[in-house]
Structure formats: C-alpha cells, structure tokens
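As structure tokens, here come the structures.
None of the figures in this text is laboratory data; all of them are computed from the coordinates on show. What you are looking at is a predicted structure, and each value in this text was computed from that prediction instead of being measured. Cβ atoms are built from the backbone, for glycine too; each structure is taken alone.
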Structure I
C-alpha cells in the first residue's frame, strides 16, 4: 500500500503536542503502508530533522520557508504589512491561516506526486487539504485534530475585549462555514474527540483518533513532604490558549492560593514563551523556564498540574502527560474537554477562580486525595490513551476497515 502524507510542519522534535500527534499518526500509517511525506519548513534549520524521519518514510519532500506563505511581506514598510494583514482578515471566504499556507510550489509538487497513483492521501488539517488536486482517485483522509471554529467561539465568548476580537469574529465565521461544509466533499476525516465528531455529523466518515501518550519508563518521584507547594503548567507558550490560560491563572487564581499557602510556587514550562508570559517570571514565586529537554524533573516537583484553559480544542496531551506521571490535575471544563475522564474521580474540575484556588489548596493539604486521583487517572491513561493502543485504530482506518474509529476495547 502506498500513502502520500501531507503535513503543515515537520513533525520533529517531539516537544509540542501537535508534533507528537502528527509524528505518531505518521508512524502508525507507516507501519502498514509505504509513505511519501511532504511537509512545510518554517526555517532551514528544521531540515536537520529530516534524518530522524527517514526510518518511517520512503521519500521526504520539504517545502522551503521561502516558497510558501507571505514571509517576504514582513520585509516591507510597516503600513504595507498592516494593509496586507487587513486584506487577509477581510477576505470573504478564506481564513488567514489558510491564506498563509498558500503555495504554488507546494501545489505543483503535490500534483506531480499524485500522478504516481497513491492508494491513500493522509493530510494534516485544512491547510494541506487545499493542496490536493481535484481529480485524485486516491482515498483521502483529513486529520482535523480539532475544529477551529469551536476554538474561536470559546475565545470570543469567554475572554474580554482585545484589539483583534472583531477580526477573530470574522475568522470564526469563515472557519465555521468551511468546517461545516467539509462533508460536502468525498473525503473522510479524523478528529480528536467524539464531541467534534458529533459537530461534523456522519460518523461513518468522521473517525475519532484521540491524542495519546507514551508511558514513562520510570515513574516520577513523589514530592518530599517538606517541599513547598508547587503547581505546574506546561505547554507551548506561544500558543494563544496556553498564553491566555496561564496569564489568567497567574493573575486571578494564584494570588488566591498564595493567601492560604504563602510559600506556593508556580512553574511555567514550555518552549517559546511570548512577552506576556515572560513578564510573569519574578524569580520568587513564579518561574518561567522556556523549553526544556525533559519534563520529568519538573513533574517530580509538582504538587499538581493546572490546566486553566478558557478556550481551545482537541484533547490536551498536557493532561495525559501529567496523569501518566501520576500527578493530580486541576482543570477547567474546556481544558479537559474531549477526554473520557470523570470529574472528582480522575481530576478536579473548576471553572471559577475561587473554586480553582480552593482545589489547589485542598490537594496540597490532603496527600491521600492526591494519591487517589493520580492512581485512578494513571490506570485510565495506561488502558485507553497510549499511542500504541491508538495506533491500532489508525491502522484499521488505513486498511479501510468499516468499524467505527475509537480506541479499541
């Protein structure tokens, strides 16, 4: 079997949730099919990661950074940059994100490759769907991961005023129209959760492929009793839902915790922290680390992992990672959406700042509660959300099985 796999990025290294998802989907497809990979490079330094993907792919084709998007625009005077951005937001049908990935070079490359007669085309997100020739005879599966219009709807409803809010509303309208109309095509689709599957409808053409985790080879050590109460937030710190979530926690929730636990600490761990996140670092109670090679030392310090997200989509690998290391989780409803986990059984769910702070304090004061939550969550993750288990679902999809996609019993 021959598969053309299209990715909006090179899925390596495995230091972000989206890279982990794409890499493991690629690995699963490659286990039952000969794969040709096409991916976009954000800069030439990423080309070094090609060798890490060679064992999975027969061929790898990279779209150079200067052959896609509007990068050359940023070399122009600022008024022209603003005008170009405004034109993108005001486009009547095409979201800015898809406009960014527009590339005649990539489209021609994919058309040439499709002439080789692939059995399957697996494309990551709508940005890659736009590269497909209209006359392909191959079976096509689009991995949506999450639905952008739902993510934007949460942001518009749950956050206050910000300068780009009117433009985000326009993006929401365009993405809703695009994603609601996807099933007019003959393609099949993969999503992270049953919630997104229900939004799209037609479950026979919409497969549920959740995010997963590799269980750690060694379990994190339990924090010493004399260690300060420590709360951990992890994730890519240039991703808008993460930036909004941790700023909300640091400004609205953490001061409430500090009133009761004066020595409480907050660790913010993740690559590419934007200025709003870097400003939170004070070196006394809040620490912003940037990217790290190994999360385990930080998980070992954590009393609990916090997921105070107010918008977003898909399923949170950060929650699965914390549970895999037997760390209790406190999350908003949105933060835990899409995962088959039960509030007050596998994690603590809080949407109000006072409730969230009380839950964090309670976990510090009740070691048995921490142990019980972490133990139940670990058993759930190890049974349902490992990449090895999810790989079986992907292999069935690629093989063309008619069973409905879900993590198998």
Structure II
C-alpha cells in the first residue's frame, strides 16, 4: 500500500471522487504540458467525462463527469499522452520564468522521500516550494512552506537555502528559520512525521495551536535561526509575464474556475499558432501559455477574452467565487456556477465598492468550499431557499432567504439599495 492509498479520499486519477455529475479526477502536473498533449487532454475529458475541465485554486487540473467504466480509460489516455503528474501529498512548486532558483530538483526529491515514508496523513496536508520569483505562492496556505533565500539572507553567508515555515500563507506562516538544500528532505519528513503523530486528520496549524513550535523541536538541528522573509507584492497570474529567453507567458483565467473542453482546446490551438509551446496550470484558477513572442501575446490575449476566458487582471468575474453547485455537486442546493455569470453584471456595484479580492461568494451549500472565509455578500443554498449572508461566510445563518426563482430580482434590489446607501 502506498501513500496515495492512505489518502484515498483525494480525487486523483487512481481514486476519483464521486460527485453529483459523476466521478471527478484531479491531476497535478509536475512539468509544463506540451500543447498537443493539452489538446489530447481536452479530447479525453470530452470522450470519457462530461467535457467540464476545471483549474483549482491551487493549480490542479480537474475533470468532471467520469464513470466507473470511463475513469480507467481516461487515466490510460493521459499515460499515453505522457503528461507527467503526481499523486499523494501535494508538493506545489512555483514556476520561475526568469531563470531564478530552480525548485524542480527539490520538489522531485521531496515527493520521493514522502512516498517512501508511507505516512498516514490528512488528505488536506500540503507543501509549498517557492523559488522566490514573480509568480510566487504567498497566497496559498500550506502546512509546510519553503521559500528560496538569497545568498545574502540564507542560512550562512553566500550559501543559499530555504526559509522554512509552518501553517498559513506567506504572511501568516510561523517561520522556523532557514535550512540548506541538502537538509530540506529530512526537515520536511521530520515535520510530517510529527504532524502524523497527532492523528490522520491533524494539520500543522492545529499542532502549533496546541503545542506551539516546541512540538517541532526535534528537527531544530537542521534549522538555523533567521529573520522572517521579507514581504512581497501579491503575485498576479493573469496577464503577460516576461521570460528569461525574451518570450512571454500569457496568463489566462478560467471564468469561475471552469471551461468546456472545446473552448480550452480552441485557445490552446490558437496559442500554438502564435508560437506557444507549452501550458502550465497555476494557482488562482489560471493557465500560463508559454513561449509566445511579445508581438503575438497581445493578439492571443484578445482571442482568449473573445472565447470567454479571463485575460485582464481587472476582470470583475475574478471577484466572484462560485462552486459547481447543483446538480454537479451532490450536496449543492443552488446552481452556483450557472448563477455566477448571470449575477455578475448585477453585482457590479458590490464588486467595485469592496476591496477584498473576493467580494461575492455563491455557494451551493453551507460548506462553502469555494471560499470558506467571509465575503461582503454570500449567497448560499439551503433547504429554505437561497440564503443571503452579509459580511459573512456560507456556514453562517443567513439574514433572510429568497426563492431561487426570484434571486435575480432580489439581488438587483439589494445592490440598488446598497449603492444608494453608500452614496448617502
């Protein structure tokens, strides 16, 4: 039995998860995917699933609508396409376009060490390996995070290494110090072993709350004290990103995190015409189309927007979080994803007024999977209808309920009243 089996509820290729529209399989690519393989992936999603492809908030590819019979065929097709992917404890690495710190070797070594250890861990445990480039991973929460340190601020003078932190995102993590590359594997395995001792559902943040950093004292021999890493401006995956070879990576987003296979295949084919050679799914539900000339990049961006993809950082659809909802999710009591594009224009005043990245959350049920923290407005499916929560999360008690059939009119009235109140 391997680590993947211990993590059986994780919807990987070998163990898809049952949802309302069939089986869902998740794929974590380990290298950029050649464009012809991406087109093959889209074709397989359409033939073996229902054609819905998602990119998760953490940068994984997901395919919906598989069946017990088609899921093995889908996995076999991906093997034939040669798409390199990983199952097991997620080790999420950043992608540096400008030739900075290469995290590929560290990431691959960590995956091997963790798989060999066969630890029993929560399926939510994850690791971030951040090379320190422009497209960093500070926004992702993780149990363990490694961030490249420069030779001047590394563990010893002129010896680069990694800052090592526990729990939270780049701003809220508890930083333990720095570790040299040769000690990264033993440090991470030691931390995971300690987390596992607290049970199969334990997380680093929970261990820290209960025991503090003393719980991890046994790994202190490979950690050197250091200041916390400096704060960085937020990473923006959408838009044009210069690469060290003079080309550009065009970052596009999947509106509300999903696309039909036909649309995704079309933009990938157009990217190939414009010189792109590979695609790489990244956090924030985005896709990098890589190695495009700067001259062609703007035209490709316009084509992506025409096909319905998010091609501008300021696209208001990015301010709305929406889960699949009913009927795709068995727990969904509201068609969240179908409502999102309908409500987006009506919610424009709320989106413009709120400063938080996510201003509106449309949730099929009270679990709030797409956005578990508060939003200015949360619409949540309940047995009593659509609940409306102001400045709260989906798990909170709504202030009132609306018949979903009247939701558009109700939201129109609410946004008009709130706009009038905001202007006195």
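Here are the numbers for the structure shown:
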item: FRET efficiency 1/(1 + (r/R0)^6) of positions 272 and 360 (r between Cβ atoms, R0 = 41 Å, to 0.05) - highest-scoring structure of I, II; result: I
item: Mean count of other Cβ atoms within 10 Å over residues 200-207 - highest-scoring structure of I, II; result: II
item: For -8500 (helix-only ellipticity at 222 nm (-39500 (n - 2.57) for each DSSP H run of 4 or more, over all residues; to 500), calculated) the corresponding structure among I, II; result: II
item: Which of I, II yields 1.6 [distance in nm of label points 7 Å out along Cα→Cβ at positions 304 and 352, calculated]; result: I
item: Ranking I, II by distance in nm of label points 7 Å out along Cα→Cβ at positions 56 and 368, the structure that comes out highest; result: I
